[in-house]
Structure 1
């Protein structure tokens, strides 16, 4: 096939996108087939409409009707914990981690989950989370199913990383990798699709909201239903402090009959870059920090506390049947972001390295399921105990501050257990203890910290 299919050329001409066929004659048969496949998957009307209007779902918010969200306190009851533990014992819970990002801002093109963050162990983010999954599986005598969403850029490397490390002791059949979808990147000036290279569109992951369609397309929602899984615990790979499948949180979620439950961290200041939970027209919504009007972000109540203070650490529990219902209503809306994108320019035949925002990227956000929930629960959690996301190489939320947060939490556990720590750095593997209660049960009699200390499984064998 020397010429591009006539019907495809006609469609590209109609949409003013013939430039994507640049270098067609020099492409191999495999490259041509790949480009045709990419072009057939483009939702043209949606992409070009979004690229022209730049409309974001937040523009439908009536700010005068926005109200602060209310949330429950973090302490849980024995009955709530018992219900959560029973759900884990009966296999009614699966864990899902969003791990599609690369560690570009951390100085690596590898998946972010492979970054070493353990202050003494050097454990990667993936290892820390895997040890939590393994610990839960042992504690409740049932392999906890772990869903790992990757992206086209990270999938192969993630699978290889797990294989190289023997799945960190997990059974291979309790881990499910699945790949999120992508969307074309559009030039903000010309409204033309950008190219990665001749014969290859520039694609961008479709955001963590792509979790829903990816779960459905990979048959995972059906598998969860067949396994009797009723609740999906969702978190992001860059937060090593998250209490995966926290039994108290699970129990409160189940007893409240919520379709979706989310943990809340209180914002530290109005400009903090964290989305906030709020109520709009009797529904729970989440507003990105960049979308909340500055004057609203500054509002305080009579006690001087921020009025919109319910920050989002991206820790959720979804009822499986709720996600299936949301999917039946159609796809989540796309958010339009003005981003920097380097690309291949067919007009010059050269690669262009952009230094300022030049392109529209389209992403779906998982929190856009919230307004569909008929019942929901927000539960406060301590930032020091559960929220230390790894975002940057330096400064806040960085390769320096996150290990410090891990040490601070584990020092706190040891102090609560009556162990004098002094100024020594400490780290506790989830296989040794996932909280202070387990630590109290597993510390050897007379245990002391006399130097840098990494408590791991071998200590008690």
Structure 2
């Protein structure tokens, strides 16, 4: 990104606002975000035009994409930002004094600054780019936890975690000898706070929980979890993959110690993620991986490591991915996460009403606070069979355990069908889903 383009990049949100909502651009000093909480309309059809993939047909039927919790589709501004960078500004970062490298480095670090602002981190130095949320959790496990946890220690996770917030702790626990306590959820999929509080009496060193369950959509009370955990002397890691596309997140207000996200859930590219960690914690964490970029000096006798965040970004980073992720945050901020949340909550209520009216269908997870996920089963029909038939009608849903097998076990099912909604979905698409499910039910009757 040339220097003159930095101004163009910084104004992206205002231009997106005008394009998406038909409003005049508004400029806010020192921020690319535009507050649209009071936007008069939500023009979903105009938004859909930013996603060319949605215009295609599958098996002769218009595509209905209901798998954004797995990977959200990418809008044109994200695709353009990555293409433009690769066409005009691509070079390796932090390693050259020539113009292209300086421009690439500037764009990469601007992306870090943009993510810090998106999460309201205190400094860009608290933002570590990773290959995804899984890598971010493994970084915390392999660095902070490996150097701080001891045999006999305990950590707490919830019963509805993604495997990425289970397996790294199991692997490390087997090596070190600490124990993992599981906070239960009730039949609606809500965290049992009294039971969680009792687990805190065991003085765990870490609490690691999802902000939003990827399997059933429950929104966990992470601010309260953090408050209780800190009072018990534990640090807190929050898996925010399923939260950041749907609601504003302020890590300072949450007061968490670690927060992770994945770019491809947030309308950005795959292969890029973020670890937010408090600066005072990052400063004391040892490197997780060794190589180039994360060093200050190397000799055969000893190595001195760079300060964070470089200490945790060994090797050539996903530069293009970081550019795309920053553009994705600009995109959702231009629409406004409060507006997106209202739209998706309307869809969620409409979809739940439609599905609850279908005989033999049971929604799994009915928490009072849910993000836009409808997870369900049809009596006597395997979810994979249903998903295969729905695909023939152009409907893309995920079927299975959603990398959350313990959550499925908690609700007595091997897997579910999951309709996960995004900012581009419509009520008409949900009605198509309900109609198709009726036909599936008749097929197996």
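A few points about this structure:
- Here FRET efficiency 1/(1 + (r/R0)^6) of positions 48 and 88 (r between Cβ atoms, R0 = 35 Å, to 0.05) was derived from just one of the structures 1, 2, and that gives 0.75; the source is 2.
- Between structures 1, 2, the greatest calculated value of mean count of other Cβ atoms within 10 Å over residues 104-111 is seen in 2.
- Looking across 1, 2, the calculation of helix-only ellipticity at 222 nm (-39500 (n - 2.57) for each DSSP H run of 4 or more, over all residues; to 500) that yields -11500 traces back to 2.
Bear in mind these aren't lab numbers, they're just calculated from the coordinates by the rules spelled out. Everything numeric here is computed off the predicted structure, so don't read it as measured data. Cβ atoms are built from the backbone, for glycine too; each structure is taken alone.
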